[in-house]
Structure 1
Amino acid sequence: MAGINVGRVIVGGLVAGLVANLFDFVITSYLLASDLAETMARLSLSATAVESSIWVFVAVDFFWGLLLVFTYAAIRPRFGPGPKTAVISGLVLWLAISLLEAQISAMGISTAPFYVKGAVLYLVSAIVSSLAGSSLYRE
């Protein structure tokens, strides 16, 4: 059993992060824009404060991509190389985040419909990002 190819995790992770950032842009700017605006108004968040923190969201998506490909590399010996394992990697990390988001929704920070819409959209993002990044991984 070979070790994890860190260089390939980084390359694949950056690609996965780029894909995740593209999904984030489309989801937040178009698909969930009205839900986000309603939530920001309800929580009295200023658009300026949120916009000034965009760099955090971009950075987190790149770290997310690295985690997706690292998870793929870590589970690859057990599940085998290929898209099925990349999907499993995406599902595992998406589930972890979705459970946290469910807690946030239960506290009233977001609404249940907003949570469900976001969870479905980010499931697609997680799977596509994982497939993109993991396709570049080689041991």
Structure 2
Amino acid sequence: MERQNGGGKTAYRDDGMCFVCGPKNPIGLKLNFTLTPNQTLETTFLPKKVHQGYADVVHGGIVATILDEVMVNLPNRLGRRAVTARLEVSLRKPAMVGQPLTFQARILKETRRTIEASATARRNDGTLVAEAAGTLVKILS
């Protein structure tokens, strides 16, 4: 698919180099996603020292990036290609290096052109670490 961009064309294609899920990206997170029967998308991330901001605290930008990815990946998995137009992230508790996080996204509302989605990041004990809301724009052919 191509999109007009300032007089030129930008192709939205998967070349395997996505920072979050791309299997070919040598410095990527290489996360795998699971579509649940109730149409949510989940992934688990085990942060390492290279993902920290302050000592042993995961950088909020990494958490925000994964929240964005799980939201935009959901409609794509459901056969509706989309890109993020707006992302709002609330960081609630620190995510710690070495403690797994589960990310989950769901679609809240869908129109012909947009998708409203939400996502959460939780520790294994269920503690909410972060949440996000996003507006996704469908890529129409």
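Since every read-out is calculated from the coordinates, none of them should be taken as a lab result. These figures come from a predicted structure and were not determined experimentally. Cβ atoms are built from the backbone, for glycine too; each structure is taken alone.
Observations on the structure shown:
- Taking mean count of other Cβ atoms within 10 Å over residues 56-63 as the criterion, the top structure among 1, 2 is 2, with the largest value.
- When mean count of other Cβ atoms within 10 Å over residues 32-39 is computed across structures 1, 2, the figure 14.4 traces back to 1.
- Comparison of 1, 2 - label where relative contact order in percent (Cα under 8 Å, 6 or more apart) is highest: 1
- Each of structures 1, 2 was scored by mean count of other Cβ atoms within 10 Å over residues 16-23; the highest score is held by 1.
- Given -4500 for helix-only ellipticity at 222 nm (-39500 (n - 2.57) for each DSSP H run of 4 or more, over all residues; to 500), calculated: source structure among 1, 2: 2
- If volume of the Cα convex hull per residue in Å³ is computed and equals 122, the structure in 1, 2: 2
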